Structure 1
Amino acid sequence: MIARVNSSAVAGISGYKVEVEVDISFGLPVFNMVGLPEIAVRESRDRVKTAIKNSGYAFPMDRITVNLAPADVKKEGTGFDLPVAMAILAASKILSSDHFTGYYMLGELSLDGRVKPVSGVLSCVMCARDNGAKGVLIPFENRFEASMVKGIDVLPVNTLDDVVQFFTGIRTIQPFETDVDALLASASLGGSPALPRDNGGNGGGINRSLAENPLLNSIDYSDVSGQNHAKRALEIAAAGGHNICMAGPPGSGKTMLAKRIVTILPPLTFKEALETTRIYSVAGLLREDMPLVTSRPFRSPHHTISSPGLVGGGLRPEPGEVSLAHNGLLFLDELPEFKRAVLEVLRQPIEDGIVRISRAGAKVCFPAVFMLVAAMNPCPCGFFGDSIRDCTCTDSQIQRYRSKISGPLMDRIDIHIQVPAVSYGELTGTEKPESSHKIRERVMAARRIQVDRFEGRVFFCNSGMGSRDIRKFCRLEDEAASILEMAVDRLGLSARAYSRVLKISRTIADLEGSDTILRQHVAEAVQYREM
């Protein structure tokens with residue numbers, strides 16, 4: 001007899017439908033699995049067999065053939081354990097496969113029949129909904145993550161026996177729901193979104209706070225003395241989503257400034273939060289108490305990171321740091337200490353906002369729309385150009401140090417600023433620096449202007465403008481055009497740098513509420529292109 005169960009798998013961050021077919025026929029006891037299963041999928045034979053026996057059901061001692069369709073796509077992960085087990089039980093006539101119509105299933109089985117959590121549940125549930133399913137059975141620990149998807153019943157289960165009893169009508173499973181709007185509203189107010197109490201009837205109540213970015217509650221720009229010029233540049237970068245590079249001696253506050261950018265960025269929209277959460281779900285970085293990423297990611301990889309670690313890849317392609325920073329911030333501290341080959345792989349994601357990974361067995365895409373913030377010393381000792389301390393580096397050492405960062409990469413960074421050492425007077429001054437809250441209000445006002453301007457487009461801030469958008473939205477007054485022409489001729493700006501000056505000028509004008517780009521806006525933007 002043949003039985004079929006619908007399931008889902010993940011390619012990149014997108015889910016696709018997998019039909020699990022099981023045929024049981026007379027013959028010697030054999031358990032064959034076809035459809036390009038990888039090792040973890042093939043090993044499910046032993047897990048499924050033992051789980052069925054330990055759940056109190058008879059395992060058929062006949063010839064069992066399992067097919068995972070489409071058969072030309074490689075299947076990975078442990079999420080097929082549950083649908084394979086249910087298809088075997090249906091094929092052995094313990095229950096009818098007609099009951100499976102309209103339902104998707106996924107989950108890993110332990111040897112005692114418990115259903116264990118798996119990665120990528122969010123994308124799989126979205127796939128089930130898009131394919132018209134009325135419900136999806138998922139591991140109990142994945143219930144919060146799966147409930148972020150609306151328009152489908154999320155049915156959390158603890159054991160294989162729970163699933164069998166549900167389809168035989170012995171028990172009911174209440175759909176699990178989460179108030180997504182409340183999560184986002186709480187996050188936008190600066191609090192820690194709290195999970196709703198469990199309404200699934202499968203255990204005790206849970207009311208723990210989301211493990212969000214602790215930076216948001218512990219740091220503020222009012223902690224940073226001086227560096228008003230750098231704070232202004234960072235405000236512009238945050239308002240327009242521009243990349244920025246800070247250079248200065250050790251201890252001048254570059255890292256402090258960078259870590260506080262997340263406190264002035266606007267809150268995530270639900271669409272952005274869902275996109276980011278899908279990436280973290282596929283990467284296996286979501287916890288039971290963090291079903292939705294509600295604050296913008298802040299990723300700060302160490303300079304020993306590899307190219308696959310930064311942009312993604314591996315035998316089983318997984319998202320890298322640039323994708324984990326999607327809709328957030330990627331901070332590269334001590335930029336010249338990174339390997340040059342590693343830095344060069346950033347060029348394409350910065351331009352396209354997506355990472356394309358091609359392997360012999362798979363071709364996947366990961367989104368990577370992020371704000372790059374880099375910090376560096378001017379030389380190996382860190383004191384080149386310092387007015388007080390002498391630089392001990394030779395010209396060749398400085399050249400080798402700076403040559404680790406290529407010209408094309410620096411050209412893709414919109415804003416370049418110097419961060420000098422802070423004076424004693426600034427450190428001991430009584431004037432309280434401006435808070436992140438006040439800066440964030442200006443940033444959000446500028447972002448609202450940009451959201452209205454780019455309505456209907458795939459991007460929502462000035463950094464995403466293309467050539468046509470620049471010609472349409474970056475209108476210059478005559479004096480501003482003259483200044484820009486002079487800058488291009490004297491500084492030798494490339495066509496890309498010219499476009500980025502216009503984008504920065506547009507952002508500065510938005511911060512001041514000006515429809516037209518004025519001479520002072522262009523003058524300020526030009527100074528950010530020369531380090």
Structure 2
Amino acid sequence: MKDKLVIFDTTLRDGEQSPGASMTLEEKIRIARMLEKMRVDVIEAGFPAASPGDFKAVNAISKLIKGSTVCGLARANRQDIKKAGEALKPAASSRIHTFIATSPIHMKFKLRMHPDQVVESAVSAIQQARGYTDNVEFSPEDAGRSEFDFLCRIIEEAIRAGAKTINIPDTVGYNLPAQFGELIRNLMEKIPNSDEAIFSTHCHNDLGLAVANSLAAVMQGARQVECTVNGLGERAGNASLEEIVMAVRTRQDEFSCDTDIDATQIVPASRLVSNITGFPVQPNKAIVGANAFAHEAGIHQDGVIKARETYEIMSAEEVGWGSNRMVLGKHSGRNAFRQRLKTLGFEFGSDQELDDVFCRFKDMADRKHEIYDNDLQALVTESGNIAENERFKLKHLQVHSQTGQTPHAKVVVEVDGVDVNAEDSGNGAVDATFRAIEKIIDSGSELQLYSVNSITSGTDAQGEVSVRLQKDGWIVNGHGADLDIIIASAKSYINALNKLVSSESRMHPQLAEAI
């Protein structure tokens with residue numbers, strides 16, 4: 001019988017450390033529910049000590065999720081462990097994931113601690129965490145650049161203290177597959193009590209090797225992989241959940257383990273995370289990219305027509321492609337709308353929330369004949385953003401653009417309940433629109449990214465626009481969707497501005513120590 005490979009998803013924690021990827025509580029809950037539906041084993045819901053918002057999110061997810069273990073991250077100190085334990089208290093199954101840096105460079109310059117102090121802190125944190133849960137995970141941060149003998153020492157002590165999972169992070173994406181696999185094998189062979197814990201990997205993608213390093217570790221005995229949907233994560237990202245799962249499943253001739261993941265939920269999860277974070281998936285992304293199962297070359301097309309296996313090592317349906325069918329139209333009723341959204345992982349806290357989204361759906365159905373699942377996901381995501389950020393609202397937009405003339409935009413923005421008008425010109429219709437909005441709000445922010453993505457195919461497709469703004473080191477992403485791309489642009493810009501001026505006291509995860 002095959003070993004089980006535990007899938008530990010950290011989209012809500014490490015994924016949120018991507019610049020501008022901060023999520024609202026409602027958005028985190030939607031993603032957590034999708035991960036549970038996908039049968040992810042462990043959901044790392046956040047870093048409770050990082051901010052009141054993170055604590056609230058971990059606590060809320062702990063109350064709702066029953067089919068997956070909910071995990072909270074904590075540094076190896078008493079306050080962090082206490083916060084994590086309190087946040088996870090309602091969970092049906094909980095885990096505390098504690099960590100401390102172990103590489104010479106981190107211990108010397110960041111922690112300013114001697115190795116003995118680091119070991120003492122790790123053991124103390126694990127013992128404290130066991131007062132809240134028997135399921136404790138320990139990570140020696142920057143293990144990939146740590147001294148082997150010291151790694152063996154601290155891991156042996158961590159297991160003796162009660163850690164059930166030992167995670168080996170390649171924190172800066174420095175390792176190569178053969179090197180990292182050998183590290184895992186040598187640790188498991190050298191440490192006397194290694195058989196008392198599951199060994200895990202947490203690989204970053206700085207050299208594009210996160211998935212390769214993780215799989216090399218699995219080949220050498222690791223039985224948990226920490227990963228994220230779409231490979232989301234700080235800097236170049238983390239190991240991609242979809243690539244890990246399908247590599248193991250497709251190459252069962254090489255792997256002596258498999259996951260319990262429902263692969264048909266991979267594409268829906270990818271789209272949901274992309275819609276919520278505003279980070280589009282590149283077309284040639286493995287498994288979930290738009291071109292992942294497309295065949296352009298005539299030789300390839302001929303081969304696939306004769307026998308799919310000639311050029312496809314897995315089926316598109318296996319990972320959830322082909323489910324983007326038309327499900328609703330302008331004559332669809334409220335109950336059918338609610339049921340379809342429930343199937344897609346969306347549930348509403350009140351009838352008023354459902355009514356607001358249903359009205360938006362009816363408005364879209366009057367203008368767009370075919371409504372797809374992706375349209376519905378974007379609709380709900382946008383409605384959730386608007387409900388969360390009420391300070392600025394787009395009330396009216398008029399744009400004039402003509403060959404040989406400078407584009408001009410007039411906008412009406414509701415600011416704290418009062419309509420304010422402004423107009424301006426720009427290099428294009430979008431530039432003019434953003435300039436007019438800035439005349440009203442005067443945010444002083446810098447536009448770092450403007451991205452347009454088609455949600456579905458056809459000239460009547462919704463356009464989804466993502467923008468990234470920066471001000472005083474604070475980075476936010478905004479997104480908006482509409483059948484009119486200029487209106488979608490205005491919505492995304494105002495969405496980002498609402499996040500930028502949000503009064504919620506919250507430290508971005510990038511400002512907190514993390515692995």
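All of the numbers you see were taken from the coordinates with simple rules; none came from a lab. Just so it is clear, the structure is predicted and the values come from calculations on it, not from any experiment. Cβ atoms are built from the backbone, for glycine too; each structure is taken alone.
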Of the structures 1, 2, the one that -10000 was derived from, the read-out being helix-only ellipticity at 222 nm (-39500 (n - 2.57) for each DSSP H run of 4 or more, over all residues; to 500): 1
Of the structures 1, 2, the one that 4.8 was derived from, the read-out being distance in nm of label points 7 Å out along Cα→Cβ at positions 38 and 406: 2
Once mean count of other Cβ atoms within 10 Å over residues 278-285 is calculated for all of 1, 2, which comes out largest? 1
